[in-house]
1. Quick check: 14 is what I get for relative contact order in percent (Cα under 8 Å, 6 or more apart), calculated from one of P, Q. Which structure matches?
2. Given structures P, Q, which gives the highest value for distance in nm of label points 7 Å out along Cα→Cβ at positions 6 and 310?
3. Hey, Kirkwood radius over Cα pairs in Å derived from one of P, Q reads 21.9; which structure?
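Computed from the coordinates by the stated procedures, all read-outs in this text should not be read as laboratory data. The structure displayed is predicted, hence computed values, not measured ones. Cβ atoms are built from the backbone, for glycine too; each structure is taken alone.
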Structure P
Amino acid sequence: MQRIIALKESAFQRHHFDGFLIFNSANQLYFTGFSGASALLIPRDGEAIIYVYGVNYEQAKAEGKNFNVELVGRDENLMAKIAGKAVDCGVKQLAVDALGVESWRNLAKATRGKVKLGFKGGLVADLRKIKDQAEIELMRKAADLTNLGMKTAYEVLSPGLKEVEVAAEIEYAMRKKGSGGTAFETAVSSGSRSAFPHGGCTDRQIREGDLVVIDFGAVFENYRCDMTRTLVAGKPAEKQKHIYEIVKKAQQAAFETTKAQTKARNVDAAARQIIKDAGYGEFFVHGLGHGVGLDVHEPPTLNPVSKEKLAEGNVVTIEPGVYLPGFGGVRIEDTVLVTKEGAEKLTKGFYSMNVN
């Protein structure tokens, strides 16, 4: 309930709303522990209500603790049902986190002018940026599972295996130890494909001497992790080792810059400058990192134009890379907890191109 209280302080006291309507499933999960609702209504006065259709009704009652669960019939108009309840609760100004244009029109129509709507998706995002201790412990467990998956990658990678086979071994190892799935689609990109930052995973057979970028994350009780390492299937060539050391140095510089109250763009700059000075600036083609939590990409964002400052309790990625078309790419990524005095790597180890 502390999260509801924090939302009420933000939405109702500072921004003068007297109701908040949540449609985003991760936001619903954040407040209720349940992600299968159609909507969550939080009035300033009175109890919050989870709206669900019959298929999720029993699960919502079991998992959505401390909330009223309202069944939506097949023939009922969800927006009209919500609007009616908002009016009954005395809501005059209703904030909404995320809603499509047509649904917004239907909701506005259903309120008949009695409730003023306002889009305020950033309010919940701001709350979710700062992880509490319970969230941090879940993310540590997700990171432990991810570390196990990377250990498996180093053990199994060899010429002749297909990218999808390596991915399957990683995911199986994590699942056996309790991962609730993968944070996103596992990427194993080899050879010239490793120069694609989002190269995905194919049935390409890994060859001797290939650069292989492996990017994945585990999930533990809905919280996600993100980790990337770059390996070589065989003996690394001198150019491969050279680029790897540049990226490794850049990642460490960014990590050492990371602490509360630091501008996110300055953390990005710490890594970017090293890569630029080495002559590969144009080949670092994405931002340094992003927040991680219930979603694998969430605020804050670390890039050259970010206007955000890091705060104690942020969990972010630090993932510089160099991608040379036709040659291959190198990326090293860790999920990092921002602390008052610095940062802590939740994912860790395996800072070598050589497979075991």
Structure Q
Amino acid sequence: MSHTTDIPVGDALLGRVIDATGAPLDKRGPLDATDHLPINRSIGADPTPQTDKLLETGIKLIDLFAPIVRGGTSTITAVPGVGLIVSSSELIQRIAARHGGCAVIADLEDSIYPLSDLVADLRSGGVAQHVAIVTARQDETPEGKHRVALAGLTIAEHFCAQGRETLLFLNEQLLTEQTLLRFQNRRRGSAQGALTLLIWQIRTPETTHDRALSQSLPVDAQIVFNRVLGKQNIWPAIDPVQSTSRMLDGQALSAEHTRVARAAQTLLRDYGDLQSIGAAGDDARLQARARRVLLFGSQPFVVAETFTARPGVYVPVAETVRSYGVLLAGTHDDLPEEAFRFAGAIEEALSKAKA
């Protein structure tokens, strides 16, 4: 690009919707921003070697099966109607509440999920004040999409440089050949604040953009949603078998964490096979245990409290690993399955069973 575009940055953008030039799109008046940065500036590669550190979310399915690398890149793959925005809002809520962090969403106006619906969901979840949104029309030119992606990155980098824990949600359709290198070389952060990239991969029969572009980015974790789980009232509808993270193959997690995650995935894969052929004896016992493990992945969210009348639950990673380990050992095979639906740690399931 031959010209430079400055973009407003800072807290004045939180709760606002702008385009790639910084112009407000939310009809809430002008921005009260004093700081601006060029979106085309070159920051160079981060000289600090990246070390894997878990970004704890308190969401059991993510922390156990697809742990997010703090300052890394994760993909979130979903079809419409599986709770992508609700789960993303919950991630924002937890980063804001636990770390004083914030988020930037770089997205495209979508006929399936309009921008107005996105803003409404963020507001109803109580997280809109922690989010800056940069957007453009669905039919934007490749150059325009490039500007939206860089504007979102620039705003997020500024928050990170201020020492804020920052999430950048990026619609996969905004990735171009031009943006890939810039995203790979982004400043990932320090002990004070980090910039974690989460790429929305929304799959529909009409999906026509080049998926290979997002696959060109080194990805640390893959969070995959499954419509079948939603139909079974298992929310979040995150698939514990398809979701994964390279942290499970490294040294950043405890050996017990990796053991429990792999054992649970193996049991659930076998459970799928057993469902198709019927089960008896030991197979029936393992099938019932797998069903409890699957139901235990459901979890009340803070951002959904208004609709579910259930208090949101934060489960630390250590509790998640311990609880799944107990389930896998068969300690509670005698408890009714429904005791595990929308429970936090294992003790809550035990209390529900006694009630």
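1. Numbers: P: 14; Q: 20.
Answer by label: P.
2. Numbers: P: 1.9; Q: 5.0.
Top value of distance in nm of label points 7 Å out along Cα→Cβ at positions 6 and 310, among P, Q, belongs to structure Q.
3. Values: P: 21.9; Q: 21.1.
Corresponding structure: P.
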